[in-house]
Structure P
Amino acid sequence: MMITPVLIMAVAAWAIAQVLKLLIATAVYRKFDLKYLSTGGGMPSSHSAMVCACATGVGFSCGVDDPLFAVVVVLAFIVMYDAFNVRKETGEQAKILNYIMRNWTERKPDLFAEELKELIGHTPLQVVMGAILGIVVGTVGSLIAWG
């Protein structure tokens, strides 16, 4: 059983984005932290990279006039919308809740034992850069796979 090149491209785009996220975070924060290899949020968006590599690979393998291409493009837009809007807003809410928890004057409930994750969503630039990375990986992978 052979793994489809489109899946390989999508996973490769995700992995490249996660490594880039680690390198960028290390340069910006001057701290090497392996958690960036598995975290959401940050530059570039690995979600955008993955779905755009998948869409690009499907476009090359099936053609842009194939209904499957339309499905993966719609999926890509939904994922990128979610990465920017919904997940970004969740991160902003986490910042406010963490502030409330840190400044709680009475006994903190056990529910507040650890801070909520604030780096969840993406800026538009992070989503666009992830999309570009995914398109590049999908294009290069398609050229390798199907010449």
Structure Q
Amino acid sequence: MKKFIVFFILCIFLFTASLFKQEFDFSIYDNLNVQIFTSSKQIEDYGSVRVVDNGAGQIINCTYNDYKVLSSQLHDVSGVTFIFTGNKSTYEDCLDKLNVKVVQCGESDFLGYTNYFNGGVKAYDKKVNVQGYFDGEKIFIGTPLLLGSY
């Protein structure tokens, strides 16, 4: 009976731990900005945050610190894009740190899956939740996909 109780408690602990995703810390990157895409209008004004109404929803442009505050308050989030400066090495390093399982990769873009983000969409018959692009100066990392212009 004791073995069953210990086993049961261990199962509950492991299940509970699996519910919490470790969040990736983008603050290590230079000139970091965040775009949050929502499918409903949610905020009017929030400090230095720039909000663009795009019909049904909003594009919220903010700093990473503002994103950390806003992300727990927003709902109906369609996607998030992290934009920062860097070179090809920074881009490749970010993919490594995100531990991306690449589904499709080009010269300057990728599509894949990482455990750092929730959700996802289906592409190439696989679940993906991260897309990236490097334009030579800026790096764009979007979840579940890149939205907007890049």
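In terms of Rg/Rh (Cα atoms, Kirkwood Rh), the structure with the greatest value among P, Q is P.
Can you rank P, Q by distance in nm of label points 7 Å out along Cα→Cβ at positions 33 and 81 and just name the one with the largest value? Largest one: structure P. Can you spot which of P, Q the value -7000 was calculated from, given it is helix-only ellipticity at 222 nm (-39500 (n - 2.57) for each DSSP H run of 4 or more, over all residues; to 500)? Matching structure: Q. Looking across P, Q, the calculation of relative contact order in percent (Cα under 8 Å, 6 or more apart) that yields 21 traces back to Q. Set P, Q, criterion FRET efficiency 1/(1 + (r/R0)^6) of positions 97 and 129 (r between Cβ atoms, R0 = 25 Å, to 0.05): the highest-scoring structure is Q.
Out of P, Q, which structure matches 0.30 when FRET efficiency 1/(1 + (r/R0)^6) of positions 57 and 137 (r between Cβ atoms, R0 = 25 Å, to 0.05) is calculated? Here the read-out was taken from Q.
Taken together, the values in this text are just the output of simple stated rules run on the coordinates, not laboratory data. On a predicted model such as this, the values are computed, not experimentally measured, just so you know. Cβ atoms are built from the backbone, for glycine too; each structure is taken alone.
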